[in-house]
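There are structures below to look over.
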Structure 1
Amino acid sequence: MDDRKAPARFWDFALAVYGREDARAAFLRLQDDGGADVPMLLWCLWCAAEGQGVSRAEMTAAVAFSRAWRRAMVDPLRAVRRGVKLGIGDVPDALTAEGRALVAQTEQELERMQMNALAGMVAGESSTDPGDTLLLYADVAGLRLDPDDLATIAAA
């Protein structure tokens, strides 16, 4: 058993899984096309990898927390980052790029805070199959997620 605390294990796991190019592309499609929350998808996979099942009640609590966090903290920054991608009028491109990088860094830190909180929500006796956990997430969150992309990230 890994003696590191759950948030550190989850973060390392997330970096390894998200670092795979095919998985990263699938995560972003699930986010942009299906409305999925990437930290939630990673949490589902991590729970399965840790041998922890997630009950419907636990998933419901995780989805509610993550939606509130994302809407209040992450989505506004993501909108700014994406909104300035093509530049800001008369502002020099280098300055825009520097500001965009700072917003992206802050967005990532907020997602890490979300993931730290999620790491503390693991408990259950339910299925530890990553596919089952991902399908439970989609069901609880009311999402229709591409099965091929789900299979890609589950295999990661």
Structure 2
Amino acid sequence: MDMSATEPVASEQHATELWVQRTGSRRYTGRSSRGAEVLIGSQDVEGVFTPGELLKIALAACTGMSSDKPLSRRLGDDYDATVRVAGDADRDNEVYPALSEVLEVDLSELDPEAAKRLLVVVERAVDAVCTVGRTLKAGTTVDLRIDAE
């Protein structure tokens, strides 16, 4: 079956389809079947994320989303949180050997013991349900198929 660059590929039934489409030299637009778009390119291109930056953002977003239920249950739905993520690439081996995250959240309204207990619950939730973090820690296989005319 021939698949052009504009046809999405879904790995699961009813899964959101994801694809990238080339829009210029080292520039792509990532798209989803739900209508989302993200601009992707090399580090010297303004207004785009690099693939590595998207990997880090996916990790931070997963951590934020995984911690959302326990934090909102204790702090209310309108709590503020920021997850910062960093990690330099090892360009000799083209990998990110280590990524670090910091979840910034104001727990000053809680007494110290309640804050400590909440942090334990949040860490457990992230460890249990952050699919991106769990995948990065466990490693994964990637199967590339090239359909050429």
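Some notes on this structure:
- Cα extents along the principal axes in Å from the coordinates reads 64, 38, 30; which among 1, 2: 2
- Top of 1, 2 by relative contact order in percent (Cα under 8 Å, 6 or more apart), largest first: 1
- helix-only ellipticity at 222 nm (-39500 (n - 2.57) for each DSSP H run of 4 or more, over all residues; to 500) derived as -11500 - corresponding label from 1, 2: 2
- When Cα extents along the principal axes in Å, for residues 14-69 alone is computed across structures 1, 2, the figure 41, 28, 13 traces back to 2.
Read the figures in this text as sums done on the coordinates, not as results from a lab. Quick caveat, the model's predicted, so the values are computed rather than measured.
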